[in-house]
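In structure tokens below, several structures.
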Structure P
Amino acid sequence: MLGLKLPTDPRWVNIVEKNIDEILTDHAYCEQKAASTAISLIVSFPEYTELVEEMVALSREEMGHFKMVHDRILARGKSLGRDRKDEYVIALTRFFPKGGSRTTQLVHRLLYAALIEARSCERFRLLSEQLQDKELAVFYKKLMISEAGHYTMFLGFARKYGDVDEVNRKWQDLLQHEANIMKDLGTKETVHG
């Protein structure tokens, strides 16, 4: 369903399992950044009323997810910790050239967001199926379902606002680029790396 060209190595879950506190901190910041992305799309493209409405709802949902993850961190007797660079997102968002029309910029941002959500969904599925901590596994299953909806929403908007054939081509090219990035990642206790 997600169309990812390179699945995550299942051994990634073993890395996560040994570093739950680190993955939770990284995950909390991913949720915060997802909310920020939604707000940024509202600010940058206010004329797209349907997009604005969905991004308002998404920003609330993502901050709700941030709180859920933060609450888990606190329940473990830990604090949030500091944010770190997301090497995956940095590498991914270098794919499309800068500039172009407003529509092109919007489509590129929507495709990036769709792919980040798709990879998150795939990773959360692995966590839901393989974590020994069953309570945390259930938590990630619920989030996986949410991420799948976000992925399809962003991809749907890209196809709505751009030329469908061109968007589909760009999507396939971006998926291949992402697969190349993933070859060098998957060895850290981060959601995407």
Structure Q
Amino acid sequence: MLSLKRTLAGLVMSVATTIAMAQTTPDALIKQVSTEVIDTIKGDKTLQSGDVSKIISLVDTKVMPHVNFQRMTASAVGRNWRTATPEQQKRLQEEFKTLLVRTYAGALTQVKDQTVQLKPMRAAADDTEVVVRTEVKGKGEPIQLDYRLEKADAGWKIYDVNVLGVWLVEQYRGQFTQDISSGGIDGLITKLTERNKGAAKS
């Protein structure tokens, strides 16, 4: 009986959390996720020392659940996405996710005493796509970090990130187009796989 009560309590909490996340405004979501990540790093000496594997795990659990990764990958691959097989699309998402998680994790190894500040957001109440602009402030120059989000059934989801004035999807689209031109979709998958393996060894 006690086990059943605990299971039901856990289910209620899970549903309540899902509903709360769905009702969160996009800027509140970005603020919450950013603050959680930075506070976790500040409170963990192994993360502060630059333990990349732990930072990758942190990004994977705290940030990635709020990302529409299929849209992000499809946008980066461009028109060639429609010609890829379901298996190729799956592989592309896996490798692109690994690449972006490592990129984001690399930036987080520099976190020491930074805080995240939201800039005023210009959006109407019924907008389904918005841009949330933030600045990461510390001892040096503030870092511009902006997010494009879309409203989905499960709440707001990130589908592009702007780091220092460069939108990542647009940046990778040009590179991916070149790789596809020279080796097709499989060639792009191979390039991404090799790049991720190289990053894992370094």
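A short reminder: the numbers here are calculations on the coordinates, not readings from a lab. Predicted model only: the values in this text are computed from it and were never measured. Cβ atoms are built from the backbone, for glycine too; each structure is taken alone.
So if we calculate Kirkwood radius over Cα pairs in Å for every structure here (P, Q), which label has the highest result? Provide the component values of the computation, followed by the final result.
On the way: P: 17.0; Q: 18.6.
Max of Kirkwood radius over Cα pairs in Å: Q.
One of P, Q was used to calculate FRET efficiency 1/(1 + (r/R0)^6) of positions 46 and 182 (r between Cβ atoms, R0 = 35 Å, to 0.05), giving 0.30; which? Don't skip to the answer; put the middle values down first.
Working: P: 0.55; Q: 0.30.
Only one of P, Q returns 0.30 for FRET efficiency 1/(1 + (r/R0)^6) of positions 46 and 182 (r between Cβ atoms, R0 = 35 Å, to 0.05), namely Q.
Which structure, out of P, Q, was relative contact order in percent (Cα under 8 Å, 6 or more apart) calculated from, if the result is 34? All intermediate terms of the calculation are to be shown ahead of the outcome.
On the way: P: 34; Q: 23.
Structure P accounts for this read-out.
One of P, Q was used to compute helix-only ellipticity at 222 nm (-39500 (n - 2.57) for each DSSP H run of 4 or more, over all residues; to 500), and the answer was -25000. Which one was it? Walk me through the numbers before you get to the answer.
Details: P: -25000; Q: -20000.
The read-out comes from structure P.
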